[in-house]
Structure 1
Amino acid sequence: MRTPEDCRNAAISRILRTWSLIKMVPEHQLSILRPLLVEQLAEQQQMNENELVVLGLKYLHQRGGNARQNFM
C-alpha cells in the first residue's frame, strides 16, 4: 500500500511532466517548482493521486503571469 507521501511524490512528478509539455520547456528546468508543489499538496492527504495532479496543475495555472513565472 502506498503512503500519502508516495502518492504526493508520484503526483508531483506527473504534474511537472505535464506542465513541461504545456509550457514546452524541459522537465528538469521545472525542478524549482517541486518545493512549491510539495508545500501546496502537503495538507491534502485525503486526496488520491489523480486529484492531487488536478489540484497541482490548477495551482500552477493560477500562478502564471509575469516573465519569471512563465514556468509556473
Structure 2
Amino acid sequence: MKVTQNVQAQFDTLYIGYNRLEFTDVNGNEVRINVSEDNILEIAKKFRYQEKSILEERAEQAKDAEIAE
C-alpha cells in the first residue's frame, strides 16, 4: 500500500549532498530525501527551466511598467 502525505512549510534553507536533499523550514523542521546523481541532474534541469520562466515573466512585467510610466 502506498501512503501519501502532503506537508506545507515555509522554505528557509536547502542542502544538496551527494546522495540527499535536505530542506529546512523557518521553524527548523527538516525534510531529507535520498537521491541519486541522476535525480540531482533532473532536479537541476527543472530548476533551470523554472528560473528561465520566472526571469522572462519579470522582464515582461518590468517592460510593461516602464511603458506605463
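Just so you know, all these numbers are worked out from the coordinates, no wet-lab data involved. Quick caveat, the model's predicted, so the values are computed rather than measured. Cβ atoms are built from the backbone, for glycine too; each structure is taken alone.
Calculated for structures 1, 2, mean count of other Cβ atoms within 10 Å over residues 13-20 is largest in 1. Using FRET efficiency 1/(1 + (r/R0)^6) of positions 5 and 61 (r between Cβ atoms, R0 = 25 Å, to 0.05) as the calculated read-out, with 0.55 as its value, let me know the right label among 1, 2. It was calculated from structure 1. Using helix-only ellipticity at 222 nm (-39500 (n - 2.57) for each DSSP H run of 4 or more, over all residues; to 500) as the calculated read-out, with -17000 as its value, let me know the right label among 1, 2. Value -17000 for helix-only ellipticity at 222 nm (-39500 (n - 2.57) for each DSSP H run of 4 or more, over all residues; to 500) corresponds to 2 out of 1, 2. Work out which structure the value 21, 57, 20, 2, 0 belongs to, where P(r) over Cα pairs in 10 Å bins from 0, in percent was derived from one of 1, 2. Comparing all candidates, it corresponds to 1.
Have a look at 1, 2 and say which one yields 17 for relative contact order in percent (Cα under 8 Å, 6 or more apart), as calculated. The read-out comes from structure 2.
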